[in-house]
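Below you'll find a set of structures to go through.
A short reminder: the numbers here are calculations on the coordinates, not readings from a lab. Being a predicted model, the structure only gives us computed values, none of them experimental. Cβ atoms are built from the backbone, for glycine too; each structure is taken alone.
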Structure P
Amino acid sequence: MNQVRTEADQRQDAAESEWTPLRRAAARILGDQRLLWTIAGIVAVQRTLAELPVFLPPGADAYAFVLSGREALTNPGAIYAASAADIAAGHPWTITWPPPQILLAVPFATLPDDTGVWAWAAANGLMAVAGLFFLYRAIQPRRARALPIYVLIALCFTPLFEDIRLGQRGGALVLLAGLAMLLVRSHPTLAGVLTGLGTSIKFYPAALTLSVGGRQWLRFAGATFATAATVLAVSFIPFGSPFQYVTRVLLPVAAGSAGGTKDCFQNSTQLLFSRLVGGEPFTRVTASGVWTTVAMVPWHLPSLAHVLSYLTIGALVAATVWASRRSGWAQPYSMSLAFSLGALIPGDVYTYQFIAVLPLALVLLLGAVERHRWLIVAVAGLAVLTFESSPCALLVPGLWTIAGLALFAAAAIEAPRFRNGV
């Protein structure tokens with residue numbers, strides 16, 4: 001028996017010795033602040049040069065967003081009636097977002113010409129930066145090298161810049177979620193109010209109620225749902241009946257998004273299985289700028305694809321609660337895990353919507369670096385680098401979804417290591 005143990009120990013020592021040079025190299029690179037800041041600076045310049053020519057293109061969401069604010073100032077009751085008529089006529093690209101989003105646009109709608117559009121894009125970007133600052137404070141990293149690593153991860157994360165350059169609303173959600181993650185341990189009710197405000201803008205922040213446990217849950221969840229319900233109810237007053245909005249705008253658009261051929265910019269867990277298992281085609285642009293319809297696989301198993309999708313989504317929800325509990329409901333780990341469901345559960349996710357995965361990537365990578373968990377660092381780092389490229393530029397569409405699922409799985413595995421923080 002002792003002989004067997006000795007041989008096993010020797011094999012383990014040999015395996016560890018093979019990895020030792022790589023571990024030392026990783027520790028040396030990630031421990032050099034000057035090198036990390038230099039890399040971050042280079043990436044920042046590259047990102048700026050790449051984003052400026054395509055910033056706020058003519059069809060950017062910010063234009064319709066600010067226009068909805070102008071309509072709210074003149075005839076708010078007609079907005080959803082017009083949207084319902086457009087949808088019924090087969091034109092789903094209309095105002096479908098809930099009233100709190102329209103009210104967000106009102107201050108910017110008072111500015112002349114396109115000034116409001118640019119002002120909103122700037123405000124959205126500043127809110128995203130503020131939210132990431134609050135998240136960094138919530139993580140409470142112990143080493144100085146954490147800051148350049150944190151900045152570098154954010155710079156490599158294309159969904160963040162997609163949200164800002166198109167004038168979407170992800171910055172507001174990151175701000176509210178980041179501040180909630182910072183406050184939830186000491187002020188769960190206030191954190192719930194912030195989460196409820198986010199839920200009234202986009203519904204997925206409600207998933208954060210899966211990530212708070214113990215005596216804090218009742219106060220947090222109660223404040224979340226009470227705030228969301230109150231804000232939605234009050235904001236609907238000038239815009240008409242919420243029942244008509246749900247039945248004539250929200251549900252028809254959701255039903256319409258389930259059909260038709262999607263392009264390579266649209267990715268989700270359901271689309272991943274539909275394309276890999278169901279054989280569903282998608283459109284992608286060629287090097288000459290021509291859009292073509294292709295399929296990834298020759299077989300067609302749509303029923304199996306649907307089953308696998310629902311099983312995966314159920315597993316994601318269950319794993320969120322399970323991992324949060326194993327971590328001792330550690331924050332911001334648990335809330336960042338739940339926040340990522342905003343990109344992993346919906347059936348149709350655009351590039352900017354993957355911003356929901358960014359807090360999890362930051363929490364996971366900083367924690368793994370602090371604990372010298374280099375295999376986790378490699379997996380999470382590869383996932384973040386996947387998000388650096390456009391999904392249409394990758395070999396296989398859906399790699400963003402695979403990267404998001406990989407980050408989620410790695411974070412769930414690491415749950416017990418977050419019990420004492422990063």
Structure Q
Amino acid sequence: MNKEIHPSEIKGSVVAAASKSSMQRVLAAALLRKGTTIIHNPGNSNDDQSALDTIQKLGAEIHWKGDVLEVKSNGVAPISNEINCGESGLGIRMFTPIASLSSKQLTVTGTGSLVTRPMHFFDEIFPKLGIDISSKQGKLPLVIKGPLVPANIEVDGSLSSQFLTGLLMAYAASEAKDVVINVYDLKSRPYIDLTIKVLADFGWFVRHDNYAKFYFENHQNSVAEVRDYSVEGDWSGAAFLLVAGAIAGNIEVKGLDIHSTQADKAILDAIKSAGAEMEIGEKIINVNKSLLKAFEFDATECPDLFPPLVALASYCSGETKITGVNRLEHKESNRALTLQEEFGKMGVSIKLEGDVMLVNGGDKITGAEVYSHHDHRIAMACAVAALKAEGVVKISGADAINKSYPTFYQHLIQLGVTVNNC
């Protein structure tokens with residue numbers, strides 16, 4: 001699917017979509033917890049749908065009651081020999097340790113860019129936990145056979161915190177005691193905070209010493225209890241809306257928790273640094289278009305912010321410096337190179353110097369034909385950048401947004417943007 005985004009002034013109010021980071025963790029916890037979980041504000045992205053399919057393959061029952069989701073589970077009890085996590089990096093890294101709680105041999109697969117992402121982590125760690133594993137030289141598919149036996153291990157946290165999320169959930173659900181997960185060079189710590197919060201909400205308590213040592217405490221659960229849970233609004237997707245407001249209009253975004261542990265809440269700091277007018281309330285954030293200035297931002301802990309940050313920096317006078325480029329290689333695309341290529345088509349100069357990205361902004365952005373590279377965040381970044389361009393921006397592969405934010409173009413239209421199919 002291709003979309004044309006026309007230069008537009010935007011105005012109005014929009015409710016943030018559900019967070020897929022929160023939704024997938026909640027689904028995992030609902031699977032692990034024995035009982036019934038009622039989920040309010042459930043997400044409907046492709047990644048969320050893959051997670052729903054996964055927990056059903058691992059034994060959970062799901063029932064929709066209008067816009068509310070009911071999950072019934074008696075723990076991990078696979079009804080299939082294979083689970084497919086779609087193109088979700090979190091899904092594959094979180095559900096593989098969870099699936100290994102079973103003694104049944106399972107094949108774990110994925111689609112799209114996921115088949116090329118490194119998974120050697122499991123080859124190195126799983127044998128230490130009593131899990132048989134084979135892979136395609138550190139890539140998918142994985143064939144695993146548990147059950148996982150918690151043990152003292154050391155984990156490299158530099159590639160992705162998502163591996164640790166899966167281990168924390170699996171250890172907690174296995175009632176791990178007197179064992180420690182030692183972690184070094186952990187990246188994206190806020191995502192681990194989110195994992196620990198969701199576990200605590202479901203009765204599992206994990207504590208840590210400065211993110212270097214993780215310990216497990218007794219689980220507090222009642223089988224008969226029905227647990228209600230509301231999925232948070234998504235700061236990752238809302239970051240594009242907030243940047244759109246700073247560039248092209250006067251908008252309010254509702255449904256975001258200002259106290260959230262989501263890493264991408266840091267977009268507020270970047271927008272402030274760029275000089276945008278913004279009012280932050282408990283549940284409503286207002287952003288007005290402003291004369292923007294170059295800023296410096298460290299995105300090492302929140303690498304998914306690079307695309308909206310580049311869109312913002314494109315309209316900032318001067319050279320913006322964004323640190324954390326090394327975190328971008330193993331995403332849906334190599335985002336550093338993809339951003340450089342596609343924003344270059346719109347006249348934005350981006351330099352890559354080691355772990356640093358330098359964006360020269362302030363000049364006019366031109367209309368152009370760009371390509372999403374099947375990367376949802378690239379498609380959204382190009383759409384936001386188009387709002388004040390000198391001409392129409394045509395996005396090829398625009399449907400990539402379905403991975404995380406299916407209603408993105410609808411929300412732009414709701415705010416007054418002219419969006420055409422082409």
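Which structure, out of P, Q, was mean count of other Cβ atoms within 10 Å over residues 281-288 derived from, given a value of 12.5? Mind dumping the intermediate values first?
Working: P: 12.5; Q: 15.6.
Attributed to the structure labelled P.
Determine which structure produced the value 3.9 for distance in nm of label points 7 Å out along Cα→Cβ at positions 129 and 225, calculated from the coordinates; the candidates are P, Q. Each step should come with its number before you reach the end.
Details: P: 3.9; Q: 2.5.
The read-out comes from structure P.
-8500 is what came out when helix-only ellipticity at 222 nm (-39500 (n - 2.57) for each DSSP H run of 4 or more, over all residues; to 500) was calculated for one structure; which of P, Q is it? Working through the options, I get structure Q. From which structure (P, Q) was Cα extents along the principal axes in Å calculated, if the value obtained is 82, 54, 43? Of the structures listed, the value fits P.
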